[in-house]
Structure 1
Amino acid sequence: MATKNSMKVMIVTLTLIGLAGFLWLQAFAAPKWPIPDGVNTIEVNGYDMAYQETGSGISLVLIHGSLTDYRTWKNQIPDFSKAYRTIAVGLRHHYPEKWNGVGDDFSVAQHASDVGTLIKKLNLGKVHLLGHSRGGPIALTVASQYPEVIRTVILEDGNIDSMMPETPEKQKRMAEWMMRADNTRATLVAGNPEKAAQEWIDSYSGPGTWEKFPPVVKQIILDNIWSGTDSGERGNITCANIQKFNFPILLLTGEQSPKIYGEIITILRQCKPDIPAPIIVPKGTHSMHASNPTFFNEAVLEFLKQH
């Protein structure tokens, strides 16, 4: 009897050891795609999430928008990392992954879950969370679902379209987005990514915009062009969510930003009147961190210094 019990114990023990070994190998397995030098990865929700980490101190997490990745912050990281542990994330299905648009896990909710999980896995503590454009609703969703990890939130033209009233104008805007996404997908399937990128950018920002971009910016967009085929959903943040927030919020918009972002800012401040008036970045476009990085960086660092 003792021998049978001993055998059972041994079998269970070996099984547990094998399972632990498998999980360890899974946690530290090589990513499924090449990772550039200087970039780290961590498994979050079954995905190898890329991130670039520099500096030390209180953590500052940067969330990029559509058609881009962690490289968009190249003009911010040198300044921010002098005083903060700066984490620039690469969202699911963005570079360095070579995505083909397949799957149902490209959403604000999924990306927010990934970012929140990364913050916890890296033991970043309470973080400053900066989101640009689509990164804005992701940042607010993280703040709503993981309030214990939030020190402040910074929104750079945060695309919180879920808070906009259901008007004919909004319906027209969504229809235009879906048409743009469908056209981009069709052009990509036809095997012409550069044409897809040009059509997407020019239809959003005006004819000839694509040709004005420097090669490095074009490459980042091309590396992430499939993210331009998303449904246009921007999460489900509501006024009730905003009213529950008890941390400082900084709003930034560009002098040349599309008017929709000014309308979103108005609604945000109506929901929570103690949110300060936005900082207007002179000569700033929608991507003001790129069009006027000096002013943008100084404004963000001044806010961080106060909190």
Structure 2
Amino acid sequence: MSSSIDIQRKDATFVPEVRSPTVRRRELGALLRKLRVDGGLTVEQAAERLLFSMSKLSRMETGHGVATPRDIRDLCSLYGVTDIAERDRMMKLASEGRQRAWWQAYDLGYETYVGLEAEAVAISAFQSSVVHGLLQAPDYARALHEGALPRFSSERIELQIEVLLTRQRILTSENSPQLAVVLDEAALRRTVGGRRVMAAQLAKVLEMSARPNVDVMVLPFERGAHPALESNFTILGLPNEAPNVVFVEGLVGSTYLERADDLKRYHEVFLKLQAIALGPQDTGDLLANYLRDLNESAG
């Protein structure tokens, strides 16, 4: 995520955890949906037999609703899940889906995204004008927020930076995801925060791109039109049965896509962007050249 979103921290205690309740709910939801479909039941039929509302069952299947132990017991009975290990697994997923995550210490407005990103095993992103959030340096991110509307207080901007830096820990964690980012050349040329800030930002991109789990490629202007000219998106590859998600960010709202056709389309677009972008070595050379020019002009 790169846009400025109003947040307030609810308390001062938070610790990034490995298992995300957001992903656990989606994993359980995918399993419940498969069991229902395999049983030949519609949502309406299953909800009627369970004495649930359709919306309650739909929310559980999409990972938006929280399942109680009684819900899991009733669902297992309806779907004929008799294996003790499988029932225990579902109970554990439901329990972990109710746990408190570090980002719930804040009023973010994009908790779903952070919850998905926190446990993604692969993240593929295209950014058309700014550096992706997981690669942003603090002063660069601060300058982005200072240039946004509505303008937030200094305190709220610092909370934004705190959340950003906490999110970035996933890239250096033991179970770090594979991050692949394609940056339009505009993200390098736009001098956010001044030359010194921009130099520090490019230095961070170079530093992070040297990590084995991070690939950064630049799409130069000279490559002309491409299939994501007016879009920023992130494909989140999730573990186990949790369905993958495409996050599409916009000025007035964001969208989460998980239909197979949408996922296929965005994967194809991302592969095309990678194919026409500069390779890792040429990208590194370009970043180093921009960084040298910024340092010389700033000095």
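Just so you know, all these numbers are worked out from the coordinates, no wet-lab data involved. Note that the structure is predicted; figures quoted are calculated from it, not measured. Cβ atoms are built from the backbone, for glycine too; each structure is taken alone.
Using distance in nm of label points 7 Å out along Cα→Cβ at positions 192 and 232 as the calculated read-out, with 2.3 as its value, let me know the right label among 1, 2.
1
Compare relative contact order in percent (Cα under 8 Å, 6 or more apart) across structures 1, 2 and report the one with the greatest value.
On the way: 1: 17; 2: 22.
With respect to relative contact order in percent (Cα under 8 Å, 6 or more apart), the highest-scoring structure among 1, 2 is 2.
Identify the structure, out of 1, 2, from whose coordinates P(r) over Cα pairs in 10 Å bins from 0, in percent was calculated to give 6, 25, 31, 22, 11, 5, 1, 0. Before the final figure, lay out each step's value.
On the way: 1: 6, 26, 34, 21, 7, 4, 2, 1, 0; 2: 6, 25, 31, 22, 11, 5, 1, 0.
Only structure 2 yields this read-out.
Just checking, which of 1, 2 has the largest value of mean count of other Cβ atoms within 10 Å over residues 32-39?
On the way: 1: 11.5; 2: 16.6.
Max of mean count of other Cβ atoms within 10 Å over residues 32-39: 2.
Suppose log10 I(q)/I(0) by the Debye sum over Cα atoms at q = 0.17, 0.20, 0.21 Å⁻¹, for residues 80-223 alone works out to -1.17, -1.38, -1.41; of 1, 2, which structure was it derived from? Don't skip to the end; give the middle numbers.
Working: 1: -1.17, -1.38, -1.41; 2: -1.04, -1.33, -1.42.
Derived from the structure labelled 1.
From 1, 2, which structure was distance in nm of label points 7 Å out along Cα→Cβ at positions 128 and 144 = 2.5 calculated on? Present the calculation step by step, with values, prior to reporting the outcome.
Numbers: 1: 2.5; 2: 1.6.
So the calculation was done on 1.
Output the label of whichever structure in 1, 2 has the greatest value of mean count of other Cβ atoms within 10 Å over residues 136-143. Before the final figure, lay out each step's value.
Details: 1: 28.2; 2: 21.4.
That would be structure 1.
Quick one: mean count of other Cβ atoms within 10 Å over residues 240-247 came out at 19.6 when computed from one of 1, 2, so which one is it?
Numbers: 1: 13.6; 2: 19.6.
The value was obtained from structure 2.
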